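Right after this note come the structures.
All of the numbers you see were taken from the coordinates with simple rules; none came from a lab. Note that this is a predicted model, so its numbers are computed, not measured. Cβ atoms are built from the backbone, for glycine too; each structure is taken alone.
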Structure I
Amino acid sequence: MNQEEVAGVVADVRSGDEAAFAALTEPFRRQLHVHCYRMLGSFDEAEDLVQETLLRAWRGRAGFEGRSMVRTWLYRIATNACLDVLERRGGRLLSLDSSQAEEPNAVKWLQPYPDRLLDQIVSSDAEPDALAIARETIELAYLAAIQYLPPRQRAILILRDALGWSAKETASLLDDSVAAVNSALHRARSLMRKRLPERRLEWSAAATPTTAERKLLESYMDATDRADVAALTALLREEVRLTMPPFPTWFQDREEIATAFVLSTDPASSAYLGQFRTVATAANRQPAVAAYVRRPGDSAYRALGLDVLRLEGDRVIEITRFVNADLFAAFGLPPTL
């Protein structure tokens, strides 16, 4: 819409036209969802916060005069709504400065974000650098690390680094000074460097998986489907780590993961789950595998969970396992095979 058309829609919105409000705000729904997801780390909570943002926007529509961009208006509301939630949530995590913050699954509310939904907001003419930044700030490692930051630092880091807002724009949104924003950003970046994995800048930044990554993913799926412990173990780096949010369970090396896989795939084991079948997907701009299991006596493979993988070279170096069948719908995956 041109400026005159926007002005007309804004006037209709202020007068209480629900259809005009939907037309004005709907194009920003997915962007707002990703923003709230970055702030909170939870896909489900982000959906609630989008609804809260739109409700607050509707209630406050009379105060929107159209002088600022619709996007800025909505991001201000969404950010403040997230800050309200974080204030109520309280100190759920230790500071990044604490050595105890090294527990790998401390962010128990972390959920994956489907790439199929991220693709809905990537513009075809977006700058390559902007797309790279978007990938770096949606990875699970980034999302987990940012949850340790104080809420306002978190908001500033996201607005400045993930969304590319200027210090002046960020200060205006948060009703703060440019100097305060710059100071908070400096501290947030410093704390994030302490939390993010080493050699992060060496990770693949390709927009699509490389041939080697696709082959590694296929091998991982094949080994899982065949319950081939030796083949699966060969794909893992020695220091591989597997976490399972929200459960207080993690495995720190290849042998531990192999042992756990044996127990879940051996029919003689009390921890036996059944036969697996996997489907390739993608989450947080990382390769992922959706696992289905056919339990003893069952005729169908039923949704079990998602493995989001971090790859380096020809090895899997980290697995984040979400044992939650409710996530499958967001990924466009069926409940059974």
Structure II
Amino acid sequence: MLILGIETSCDETAAAVVKDGNKILSSQVYSQIDIHSQFGGVVPELASRSHNEQIIPVVAEAIKKAKIKIEDINVVAATRGPGLIGSLLVGFSFAKAFSFAKNIPCAGVDHLCGHICSILLEKYPPEFPFVSLLVSGGHTNIYYVKSPLEYELMGRTRDDAAGEAYDKVSKMLGRGYPGGKIIDDLAKKGNPLKIKFPKPYLDKELFDFSFSGLKTAVLRYIQTHEKEYKDNIENIAASFQNSATDVLSYKIINAAIVKNTKNVVIVGGVAANEGLRKKVTEKAKEKNLKVYFPSYELCGDNGAMIAAAGYYYAKKGIFIKPEDDVYSRIRLD
């Protein structure tokens, strides 16, 4: 089965062709970072305009690099939500039109399901069931994953997502957008124990998160150390990341213990964070757990993960109707 996957939930225009849900034949991503970085974050109107400009050439390139013909495609899958409505509409409408023109079924994939299925594109994917930490700029959730399309939500952030907190801290430090890699790189040069920022565990026995207090603590530190904080930026970044990754790693490891599973999966844009990868791997080893991360290129938004999820939608016959629409808020709960 050849699936064309389309992803336009935020600020990447992406398309990919995947065979049988696990073999990537091509994957194209057009990033809008240069467009939005000057504004310190994603501007929804500019994002949707850019998707309109890029969707046809990106899809065409994905089909070309897969070395197939359009007629070979069996299913088209597109992100239906959650995300920015204007951005989602571009990819979803394109997929519906493609489906109609080529008389093939169309799957409307949940973006979060796509991220979880990204791990199934790896050469050695984990066995089910497993616990998954989905951590990105828009979401920080823990799921107990029983099958490619069967999830139990265990916990979620009550305010800011972890990736959003990274972006805001980077902006506070005057280092721009997106903040994930910026903070990660700064943290490598700093002392993570230099500043005692709070570690927002909330209830250690439960799995919800809260990053607004940690973000505010960084802001207050900067405000109260106005004269010297610029000489301490690397330590601020390292200490912030230490607090954030301590909480993330503790929660997902505890989730694996509670669910009595040996497999831990970290997905989403923040899964590319080297500080998080190192800490979760260390903590998992202590508990004799096995950790799985997607390849770096599969952590951020991409069409391959949507195609992978679309394969499982197709296997179950879950397709959209012409009147179906996108949705902005989380449904995978």
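So FRET efficiency 1/(1 + (r/R0)^6) of positions 146 and 290 (r between Cβ atoms, R0 = 30 Å, to 0.05), computed for just one structure, reads 0.95; which one of I, II is that?
Source structure for this number: II.
One of I, II was used to compute Cα extents along the principal axes in Å, and the result was 63, 46, 32. Which label is that?
Working: I: 68, 44, 38; II: 63, 46, 32.
Source structure: II.
Thinking of I, II, which structure, once relative contact order in percent (Cα under 8 Å, 6 or more apart) is computed, gives back 26? Could the numbers behind the result be given before it?
Numbers: I: 14; II: 26.
This value belongs to structure II.
Assuming 0.4 is distance in nm of label points 7 Å out along Cα→Cβ at positions 82 and 162 as calculated from a single structure, say which of I, II it is. Walk me through the numbers before you get to the answer.
Numbers: I: 0.4; II: 1.7.
Value 0.4 for distance in nm of label points 7 Å out along Cα→Cβ at positions 82 and 162 corresponds to I out of I, II.
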